[in-house]
Structure I
């Protein structure tokens, strides 16, 4: 690599810092808030020793989150706090990388930048410095918070650096996805797919006792490898550095071997002659969405089938003291039992909180992409009105999300039923999945309304609102927020803590009506504003 290839990196870094003056501090400070929340929760317990002993011995919590290691107050803080903090930094670093690389190329701004005295590697290098630097700052601040609360210095620093490493490897993964895919949406989908695979590795590691080789494939669980406040395996950070460097090096190699604006995987050209069935805006929308829906359905079938088949391996016995714990979710899990609680949490995460919510937002954002690239103007110049065009895309998004949830319910229910030899589980699991449809549709409705009225900032607002919903969920789980706060989110009305036979239908109907009303407001906004 020649030195002039990096010319202008510093100036671009200053520019990106200015652009991210709101987003960057948000994902840097979020891990600290999550760590402090878990710390406050543990320290506020009258007998935290009983809590961590019970949680570490529980087959349900050990399968989902792993045992508490070390079995101390420090381990209890890291058990949930560092796991959640790592996920926040991983996505923050990866999405920052994609925003300043693939999105810049896709919009054409990168060509304008390279028209100045800027090296070919400057853009990529500035984005990497920003993402990894943000991860490092988040890690150091986390270490300072732990140290300031009286925890050991060595363990605090190691916990912070482990958090940094998880962010750096996902910065590299985001960088690599930006080179492979031609569109920023596909690159973000690649990042979410990698995270889904890492979650499988994390659960397999937890089910294997918490210290298996699967942990290496789950950056959010790397603290189980370094074991801060326990064995303090600081030398294993070198392994993480090498793993993080690999996708970064591959990204630099790919950058000079592909055309500007193109990805390593070329965009497939459509047929020169359209099918006779391709004669409506609904056909166009289905053509745009069908690949994404198929990929999501296959992914959900795979994840649901594996987790469902593994559910009988979790002990069904649950301690009577578990129900008396001072947590928001423990009594509900005691009522459900370990196995049903495990599958309920799984479907809640995949089918709503971190799965179909992402599909809902990205599906509606395709409308903005079509408008930005002027394809919407081409369609609307034909005898197609705005409501019909927007409605076609939203109809496919609504139906597609329901189909994906159906696949998730079928595969996870069949997996559990076949593995256990008891098919009475199947309708319960299917009901758990289908009950998430109104909540997902509400998120689609929110995204549609924002697109109709605030297209320029709709994308940021969508992810911010979803982040707020998830944050409220996390606060509820650690007992900081009450159920009244949860009820302001669509998550509460199909929550995993509510047994499927006790789930009320009327709130789900109200959510569906709200989704329809929000969508209608989106139509009104889209009809009254300019396009482009």
Structure II
């Protein structure tokens, strides 16, 4: 395998990992696949980059993973889903990727230079045409700036600072490895709206669409080693894709025409790596070890292609259609578990296809890894996060229906109690501070959504960590119980008291308000009134 003179992602140590022996390391793509069975985890510190990286690694794994000449990306094998799952089982039993298959893929002649981050003609996941297409009205280069590339850095005058202090006046170069992470994050989670103009015809167009994963959360089956994780990340074949066209990832085919029609969505390459809405180009330093500038603009104005992402929960909207579950930085992973365990037909949520048809022999060892980015649909980025569950996939409905529904009952009880706590704390604040409010127990209280008071937010901040602790207590043993409401109500009562504060209870109005709010919470423990 010939090594390029630039920043070759096949061999440069750009992917942080934690080995099974507990040591941390950085690897290039080739060693990542060769050592996947010795790697316990990815340690990419930018979760949206990690979510995108796994979507890049999955089709490569499909190209490499094989048994007796049959590869996981073979459309002939995929014609019979049973044959494909059988092949996946045999691949998993091998326990590691074949080093010769790894070298054969990354050494393909047609891919020479395609994994070089700074290749002059075909830089990895970039469009070199931007050097001459992103220009100002006078024809001079018009880059976007390196701060635009790095998620978390401010751009312009009012950019919010998430990590570090940087300005457009004095941008700080980015190490090449980190630039690769942020390149991936931008392609999968980048904003919509105004961007650096791109001139292809006589018009300079400077707006684009949101990236395919923007404001979403991804869920991956997480194995005991990276080899298992990557094999399970290969999506099972989908019927609603184009099976006549040749599948390809961006680095495996020619650059697309920005003003032309989009290539068909094929499995598994284009469905995971071929739906970008942004085009990017990194500008390296003279020594090729850092990125000093970048171009970020639109890649197409064709309508986005609809495809079922294999790692997302779909929630039913009011109009009956489904949409990907949005990331919420304040929502812990355990609150999504019932949507990951129950079958699609039993609820208003559809679990990720990647969590369907998992090997029974592995269920007791599999966890769920979630990567989310709390954003709006356009420019605002709030917080990104990563979370990993315990080994809960053994409780999927097909394997343990009793526990799956127990998890749902616990989650439902926690959510119901959280909603009631929010309402009760608002009622308490209203009664304690509004002298016109009727304090009698049965009086109706009219709340003003613009004046919720501080107690509701403070109570919920205390409640949800306590509720998570109670949730795991109720599910840890693997045994079910019908009595799931009391622990959450007790946690809510304690959170309410902490939010109100002991010093305030001497006030008669506060005491009455607290009593009313506690009554609303305790009412959850009363048996339902028969019809």
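A value of 19.1 was computed for Kirkwood radius over Cα pairs in Å, for residues 69-292 alone; which of I, II is the source structure? Answer for the origin of the read-out: I.
Kindly point out which one of I, II the value -10500 was derived from, the read-out being helix-only ellipticity at 222 nm (-39500 (n - 2.57) for each DSSP H run of 4 or more, over all residues; to 500). So the calculation was done on II.
Comparing FRET efficiency 1/(1 + (r/R0)^6) of positions 373 and 397 (r between Cβ atoms, R0 = 25 Å, to 0.05) across structures I, II, the highest figure is found for I. Can you tell which of I, II yields 24.3 when Kirkwood radius over Cα pairs in Å is derived from it? Computed on structure I.
Quick note: the coordinates plus some simple rules give every number you see, no bench work behind them. Bear in mind the structure is a predicted one, so any value in this text is a computation, not a measurement. Cβ atoms are built from the backbone, for glycine too; each structure is taken alone.
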